[in-house]
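Some structures to go through are shown next.
None of the figures in this text is laboratory data; all of them are computed from the coordinates on show. In this text the structure is predicted, and so the values were computed from the model without any measurement. Cβ atoms are built from the backbone, for glycine too; each structure is taken alone.
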Structure P
């Protein structure tokens, strides 16, 4: 007897790039362990030599943290790259179908911005892999910064071309944008993509000692970040009116929390820029600046998280797409806010509260707050494995899994 086999991922959507994005984000959450717990004198980030020195001289707790961190980074970075390659192959085939023609003629055209978003995350994850696993990388890092900026510039160009195609179509041809179907924050995806390129472009500003490199990094990242923030603000205002009138689209409800990762990314971008301005150009910034910035970001993130979770609960999203028969690639958008919250909490705790001497590093309050960040991180790991099983796991029980 022939057994039918199917999986939701066989019905491909550009939103499956978010699966790659989420895996890359989880690799970043594990890098936070090394960033804030491993001493790294002489450079703003820990490198292979710092990690090995801490492992050799530290106690069991730091050794355990290092093992967990490097394992998590390696595992989720590999998953990030594997899913990116798979998605790029699927996109190449998808471009030749009628479904692609229908996509680029609808509001959903902006889903294609998930591709440069995932590409930018993979470049960021690749840099982390180099720092953690490549000996002597810091000795040649100044040669890598220009290459990294070129990579992010190329990705930003891809994003701008896609945004231009979309805006050119909807702004020049009246009536092609369905306002009634804009009842979610799905149209903030282009801003998310630009934000990811901006934070990557800002990395040399925080780490380079060459003034020209820092200056170029500052200028380009400010430009990208400003455009991303402007786009996000305009798209959010337009979408809010439609949501108030028509309610939030059930399948796109997770996008209500897309503001959370955008704010985390732009916040880290700003911290990197401030560091470069201070170390290279002598612009003094107070310790309170980082505390105020990260606290304000967490406050806004809390509002959008509460709003998003409220709507998801009232609409029964989990029963429909996480535990029930339905499946939606947009469910991977749930991973991004949790990852972003974890990362921002780590910066708030270490660059904000500890730096301002409000709490002692490795004290009771420190571990209590860090425990919350780690708990959210673990929840996102469970969610990624759950979604991967639902969307990529094959069934051989004669049942065709609904594509949602």
Structure Q
């Protein structure tokens, strides 16, 4: 069986690239395709030495840093990749990869991280945060996103089977494409992210770790803790919102920038709780925190509802609880959740957090993914052999 894996774009080792890494471990014989490949040499281990076939966008001016500016050309670019010689095509898609052209004799499975979020339900939020909700430039962007939605719906018809990274995303796929999706949760490195050794003690600080982009709401967390001077917060990460976070930060808030994996693990292990304010498609960081035995205070929308077992805010005795939710993305809601956490902390056991995180282990992802591919390919072959006469 000849296999092609098509990924949107390769620029760093992020969440979707962790999934891609496990796909390549499942199918080391697969060939890899992408719109662009600008992964730096020190981060390329997850590609396992594979040569990546890219599109014409790879050679366009400024594509290395500003590849996203070429989004209007990406539907055309992805359609130029030739995968006609493969039996099975797996698209790893949160943007355009699923638009690869497929023949009736090929099986196309799509690992869908989300329909293009800034073209669908989050368009208005994206336009406001980018300052494109008015004016001629904003009108052009709206027209471009309209065209992308039409293309996105049309190319969904070329997918034989959708896989979603959460039930939250499965619902978004149904809403956008009117297609059902099988859920396979992304892999989390539960072998690396582990609790403190027996006898290790938690420190008296809260932690958040994220790229500092608007939808992650890191500045909101910083604002909330700056209004609680008796609570200590450590912030790991960097990005466009760093200056905003620095302006909001009180003396009880430490912004320590990007950290190594070992430093992140150390902070996750020692933190009193991990605070997470984004509405995420899956959200690896809260699961990594739980794998380290640390409970999570999270915004109660998106896939957090699937990855965190919430304590009962009134009784405080929910079995195997691993955290609690706040229901609004406001500083006041976060502050209230931290107060509630202090009354519930004794019921949020480290072992419960670790056990919950084990549901997302890499080995479980690989087993479920291979089983899905095998069953879909067998069914596709059987259907292909039916004599229409």
Structure R
């Protein structure tokens, strides 16, 4: 089940006259699955692309197509309005320009002016032809809105078009906009997933790690307002992805990042290879037994604890996890998250969070998404206890 991160939040979605308006039904469903209440508002141009009834059906609320004597823009986005966020998706070049110059000739632009005046967060999702997106006036207008605090979910540049951002990214940016940003101004570094040590030109030695835990921790850090860097072999939206394959590449990436300036928090959630085989050029012939010589690899966490001036959240798997976790704390780890080997590569798990002030740690169980949220609750509580602003 999807976590209800937007429960209790009312999101007004303004839809303008881009062909990407056909994606709005899916977007509304995605927001509602996260617990949000969604109120659609449409310009006349948008109604020529998708019928208001489709958005009414998707949202369960009557779509606003014209402003009436009920002054809907004030009710939702005025001073003391009920909206948590004004999301304009898709947003055309025309609408971006109108908002930048305070022109109110559609319900969507009037909602935008009202929200900007009252301080309600505004998130804009542009969609247009690429040549329009490159127009100097459009570029200038986007910069103007950014200087006013308007957020943007930048488009995907494909097939000569600035296509609407992926729905998962839009939802993620909505979460960041309304969750209070307790990590605003903080830099978070996450190492995630397994490493792949080459055996020959075809085969690799790796672990069972899927990287799911690290990805969920990184996405939660972004939701909470942090500047997030992830060192892994995948790609996540909205964060800085540093792509690696081997444990050596991961160690070097972390070393370079720490050298540039320590992050406020380093979460070592990767299942980094403990051994590397001696690589064979070409392909080892199949069909006969093979002996591999494995060499031990240096522990990244040891190097970080010895040299880095940052708070480290270490993950630990072991036969005797509690003593090993306490040993990490005594060597300088700020927090240790213990997990059994059976939690690796699965969608759910059972973990235990230890700090220097706890004896047995706090158990956290559930899906990896739920566990990540609980771990961040513990991190935020510990930051508050430690007086970290």
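When distance in nm of label points 7 Å out along Cα→Cβ at positions 171 and 283 is computed for each of P, Q, R, the one that comes out at 2.8 is P.
A value of 5, 14, 15, 15, 14, 11, 9, 7, 6, 4, 1 for P(r) over Cα pairs in 5 Å bins from 0, in percent, for residues 259-298 alone, calculated from one of P, Q, R, originates in structure R. Quick check on the output: 3.8 is distance in nm of label points 7 Å out along Cα→Cβ at positions 19 and 35, derived from one of P, Q, R. Which one produced it? The read-out comes from structure R.
In this comparison of P, Q, R, the computed figure 45, 24, 19 for semi-axes √(5λ) of the Cα gyration tensor in Å is attributed to R.
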